[in-house]
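A.B. asks: Structures given as structure tokens follow.
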Structure 1
Amino acid sequence: MPTPHALPYGIKLVPDGTPWIVLLGTNKLAAVNPDTLRITEYVIPHEDARPRRLEISSDNRIWYADYGRGTLGLYYPEKKSFKEWSLTAGKPSRPYGMAMDGQGHVWVVETGMSPNLFVGFDTQAEKIFSITAIPSGGGTVRHMHYHVATENTWFGTDKENSRPRASGRYWID
């Protein structure tokens, strides 16, 4: 990575095969030219931004969850510009897991809240349209996946339940 100590994280491909990456521990996104393997970094215009995950809409816009600032961000590669929206709880929301559904909505989980909040964002209207508390509380939702065939979004949590198994370990919701 061109930036020292940056950790590639949250990798997704745009339709032309270009990988886009969150550079964990920085305020940057990056793209890798698949032919030359040249890495180009894009600086989110906030020093304290700390993106974790990203999704790519059908129009090749790059959406990212800013864990450090509690925002949902958008990078327009063609315009080379950024736009952001505060999530429901603002900075304490700590958004992490993300998924893009079949209608082009971004889903992000606010993991700083208890219970975690499953938030839907309409990328065309550019507004939040759904907020749902995760019944188990959630703990932290790190990974999400939209399953096209069933139109369901799957995610796992790292929330431990208080009911012990026979082995003495705990159930994981």
Structure 2
Amino acid sequence: MFAYVLVLIAVLSRYAVVSHMAWLNFTAVGGSLLYFGARRSWREMLAPLAVLMVCDYCLTTYVYHFAFRWQDYTISWTWYVAAMALGWILLHGRVSFLRGAVAALLGPTSFFVVSNFGVWASGFNGYPHTLAGLATCYWAAIPFYRNDLLSTSIVLAAAFGLPALAHHWQFNRALNVAIK
């Protein structure tokens, strides 16, 4: 159930970011999708995908007041599924600090690489179709990447780390009671 709550927090975080432009891409989306993939079954992965697709539509049309073209979102929507698959591959069954750190790095990095390549290839922002234009596109997106990397790391650390700490403290407390 917590995986669904985390997806809801991710959606709300996307709306909260709108009014704080300095925090662009500091959302719970990446971490929630990685966690969802790790904790839920494949057949349930349609739910967060659908919710985030509706969120993309609403943000585009009602918040940013742009025309919505679904073709502009295929890279993002594909990545949503890939992030859940990455969570399942890396974190389903056995979670460790190393696996969590790899997921926290690969999730935002994969989104950074594919989404900015898509922006450059589409010509939407006027980047020239040259190697210099591609480099400029990636360079301009570094603040977004930094925020995504940080937010994904925080979400994964909280989602996996807090229950592990609680379990550790409970075990130690029970062990101390048994020893006395």
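What follows draws every value from the coordinates through simple rules; no lab data is involved. Since the model is a prediction, treat every value here as computed from it, not as a measurement. Cβ atoms are built from the backbone, for glycine too; each structure is taken alone.
A.B. asks: Upon calculation of Kirkwood radius over Cα pairs in Å from the atomic coordinates, which of the structures 1, 2 produces 16.7?
C.D. replies: 1
A.B. asks: For relative contact order in percent (Cα under 8 Å, 6 or more apart), the calculated result is 11, so let me know which of 1, 2 that is.
C.D. replies: Only one of 1, 2 returns 11 for relative contact order in percent (Cα under 8 Å, 6 or more apart), namely 1.
A.B. asks: Give the label, chosen from 1, 2, of the structure having the highest value of mean count of other Cβ atoms within 10 Å over residues 5-12.
C.D. replies: When mean count of other Cβ atoms within 10 Å over residues 5-12 is computed for each of 1, 2, structure 2 gives the biggest number.
A.B. asks: Comparing percent of Cα pairs over 19 Å apart, for residues 61-132 alone across 1, 2, which is largest? Kindly include the intermediate steps, with their values, before the conclusion.
C.D. replies: Working: 1: 26; 2: 51.
Once percent of Cα pairs over 19 Å apart, for residues 61-132 alone is worked out for each structure, 2 has the highest.
A.B. asks: To test your reading of the models, identify which of 1, 2 gives -23500 for helix-only ellipticity at 222 nm (-39500 (n - 2.57) for each DSSP H run of 4 or more, over all residues; to 500) when calculated.
C.D. replies: Attributed to the structure labelled 2.
A.B. asks: Quick check on the output: 0.9 is distance in nm of label points 7 Å out along Cα→Cβ at positions 141 and 157, derived from one of 1, 2. Which one produced it?
C.D. replies: 1
A.B. asks: A follow-up question, please. Out of 1, 2, choose the structure whose coordinates give distance in nm of label points 7 Å out along Cα→Cβ at positions 69 and 125 equal to 2.5 when calculated.
C.D. replies: Answer by label: 1.
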